[in-house]
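Each reported figure results from applying straightforward, stated rules to the coordinates on display, with no laboratory input. Bear in mind the structure is a predicted one, so any value in this text is a computation, not a measurement. Cβ atoms are built from the backbone, for glycine too; each structure is taken alone.
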Structure I
Amino acid sequence: MKRLVLSLLALIVTIGVAAQDMSRATVILPVWDNQSAPHSNGLAEAGETRNGRPSLTTYTELYVYAPDREKANGRGVVICPGGGYRHLSMENEGAHMAEWFAEQGYVAAVLHYRMPNGHPEVPLEDAERAIRILRGEAEGLQGHHQVPTVGIIGSSAGGHLAAMTSTMGEERPDFAVLFYPVITAEEGKAHRGSFVHLLGEKASKKQLNYYSLQNRVTEQTPPTFLLLPDDDRTVPSVNSTLYYNALKEHGVKASLHIYPVGGHGFGMRESFPYKESWQKLLLDWLDRILQEEDK
């Protein structure tokens, strides 16, 4: 009984911390406001939230973390948490990441996107709309929250969404940052669960090939920074290398960083031994890439 009580208390604390983290957002916006999204994911109601991770989400919100005015650099990021296209890791791959980017001067917006439930166009619509909002091309934000340069960041299945927006979206980001992303549906290389939730159990080979994003890269794909652990047992490392190779084949600026250990889903965890390293490398890369783009 004592162990059960302690477990319940730990669960309550975990959920409370996650909720508190999201409540620190400067602005919380319904992404589609008073208009309906173009497509539905067909879900009548959302799934349960466990350990701060909502599942089978049916609505879209944007949690915007604004930098202090003296730090603002005129750049923004839309952050897509992972979760296998079934859950959303809103804390580790969302709120904590947004807070760090805001400290660096970015307007950082965590996207609570709808799960596809076999409708791959649904999360893509949400991500594109979020980019438009940050750019001031759609209603929602005012003043210094709107920025001309907007990138996209995604982890795991959120990395697939970020790469899908970079390669297939009508509203492309200016840059992309992918943490241990799901990329390919190729047999033996895929994170099968992500593609089942994205396309359904009976997806055709044509669909699987179409949403294997190394096949969708073009010269118009934005500069991309990829980072991952070599010991990832959830999403094979080859997902990132396939995408990197495709980027280079099309002349896209890209940087690939593979760390020896860390496991899948390290996100903003302090326990990841290379956290300071990737943060320094990423900031340096962003400054170089965006300065070149401004010339």
Structure II
Amino acid sequence: MPTPSLTALPIRRLTHRDLTACADLSEDRGWPREEHKWGFLLSAGQGYGIDDPAGGLVAACVVTEYGPHGRPRLGAIGMVLVAERYARQGVGRRLMRHVVSLMGAIPLTLHATPNGLPLYEELGFKSTGRAEMVCGHFTAPERSSEVITRAATAEDLPSILRLDDEVFGADRTHVIARLPAFADHLRVAEDEGRIIGYAAAWPNMATQVVGPLIARDTETAKALLASLAACTDRPLRTDVDVRHEELLDWVKGHGLESVAFNSVMTYGIAELPGDWRRRFAPLTVAAG
């Protein structure tokens, strides 16, 4: 029986039953398997993929929608992967066109690697910023911060959600409410009993990823990051908006090193909603 052409292979929705196949696809492209992150994204968002007749997946991606249920304001695309044996055959382009078509008039965003940038530009995405990935063992500052931080509690969730909505610019309750189960640590910063920032650290292979990182100002962001670093012996990794130069200089002065840059891209809107001045790092570049 002849093997179907790539254009004849259907695109379908992925479920948690596809978790291992998604992790296998990551490994096939030389990425970490990231099963913990895949599981989170398939729960909070919607995966799309193409089955390989020989087994596994030809390609996959995840879309996470934000805003009122049924009327999303924004869709974040991530984990766009094509198996090595099918690379450079138009599979990624076909999958992306399918997703863009499904989303209709809903604005989209994604973080693009240098390799993926030409495809996304071809599809109409525009670069609106950059994020710098930094990673390493954090060394604590000699002086402790005056900003008060503590572990978040269940009672903090409404305040965290209000702050996040204000700063992110769209409701992402279905994502943030999953943080206590997804993250190893969730902390808040307070000023006179009012929450002025929050951040999470979640496990990703050998590192702890810091994200999201939402804070009133740079000093609050520093305090939250340092407090999360004190909770783990693992290297920290995070993706910081390059406009936050002071925070980037500070983390590099405390053990983290620049690893890579990604382009922040949008489709259907000129800029991302919300307040970038208080949005220091995404939950993950795969979900915004």
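A few points about this structure:
- At a computed 3.9 (distance in nm of label points 7 Å out along Cα→Cβ at positions 44 and 236), which of I, II: I
- Structure responsible for 2.8, with distance in nm of label points 7 Å out along Cα→Cβ at positions 36 and 252 calculated and labels I, II on offer: II
- Given 25, 24, 21 for semi-axes √(5λ) of the Cα gyration tensor in Å, calculated: source structure among I, II: I
- Value 14, calculated as relative contact order in percent (Cα under 8 Å, 6 or more apart), assigned to which of I, II: I
- For helix-only ellipticity at 222 nm (-39500 (n - 2.57) for each DSSP H run of 4 or more, over all residues; to 500) computed as -11000, the structure of I, II it came from: I
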